[in-house]
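Q: Structures are listed in the sections that come next.
Nothing in this text is a laboratory measurement; each read-out follows from the coordinates by a stated rule. Everything numeric in this text was worked out from a predicted model, so none of it was measured. Cβ atoms are built from the backbone, for glycine too; each structure is taken alone.
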Structure I
């Protein structure tokens, strides 16, 4: 797996979409049971209009408490602690269709103010094995949104995810590192 870690180091500032997809396709599958725990997330820029968007809003990562119990979006609270947010309460159309507007400081500031109202203790996604690009691998299926995050293994405690969102022409890539 050192080749994969080397590739990530070489592309820490991003990659062309086709390069990221080729890298993703060359990685091994992940079993859903291996995901248990909290994972810190970062984007992998590929020119997607969603690049950097979650990070701009204080995205922390994801938490997998079991196959049926997943918190797909953790954001830092005002004390700096990761807290689950209900993704169904986020304006998905704004993120997908008007990503440039979503990057505005005014909206990021407003989000910090309303983020406590979006918190939840209930899981909002689940894990499944899906066939994606010819490989059966772990995927996180959102309960109320047309999004599936598909995972491949980079290393023992590092995953790459490809967010497949209805209406988005290409996947948005992100990395997860086990806490």
Structure II
């Protein structure tokens, strides 16, 4: 199953019976800082419902959802389910609600939070998630320009070049699958 992510924040808004739901889809690395910013800039909002999904180095998916004072199960879990349904990873969703004076009921809350989250996902530039790795590769001076060309062809990035008496050691970053193909091509 392919997994997807975002590289920057995307926002969408939904209004339901005078309540405003502002959904922010963010990279998980920025989740806590953006949540703090939103709590500050939307200090008069009734709720800041959150959900996130991230993948560990052992490919275990960690996820969490919080209702932030809404009735249990009416907001955080529906938001998390939108992330799961879109196969999103290493992302967080923050939905800020301004209460409009009319109670929505549990079903109405779940639909509104899901709707706002889906709008943010639809507005986002979704990219395929790939695990990133870093390797070092040593090459004699005579083959270093060819190695550099092969790195570029493989879609990898050179982070650093260390020169010594017998050649160059490249520090290379890229998708783990691309690194494995690069190493196989060099050894073949």
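Q: Taking distance in nm of label points 7 Å out along Cα→Cβ at positions 14 and 38 from the coordinates of each of I, II, which one would give 1.4?
A: Derived from the structure labelled II.
Q: Could you figure out which one of I, II the value 15.8 for mean count of other Cβ atoms within 10 Å over residues 6-13 was computed from?
A: Corresponding structure: II.
Q: For the read-out Rg/Rh (Cα atoms, Kirkwood Rh), a value of 0.94 was computed from one structure; give its label from I, II.
A: Structure of origin is I.
Q: Further question: With semi-axes √(5λ) of the Cα gyration tensor in Å, for residues 118-165 alone derived from the coordinates and found to be 36, 11, 8, which of I, II does the value describe?
A: Comparing all candidates, it corresponds to II.
Q: Here distance in nm of label points 7 Å out along Cα→Cβ at positions 110 and 150 was calculated and came to 3.5; which of the structures I, II was it taken from?
A: Label of the originating structure: I.
Q: Work out which structure the value -6500 belongs to, where helix-only ellipticity at 222 nm (-39500 (n - 2.57) for each DSSP H run of 4 or more, over all residues; to 500) was derived from one of I, II.
A: Value -6500 for helix-only ellipticity at 222 nm (-39500 (n - 2.57) for each DSSP H run of 4 or more, over all residues; to 500) corresponds to I out of I, II.
Q: Looking just at Kirkwood radius over Cα pairs in Å, for residues 54-141 alone, which of the labels I, II belongs to the structure with the highest value?
A: Going through I, II one by one, Kirkwood radius over Cα pairs in Å, for residues 54-141 alone peaks for structure II.
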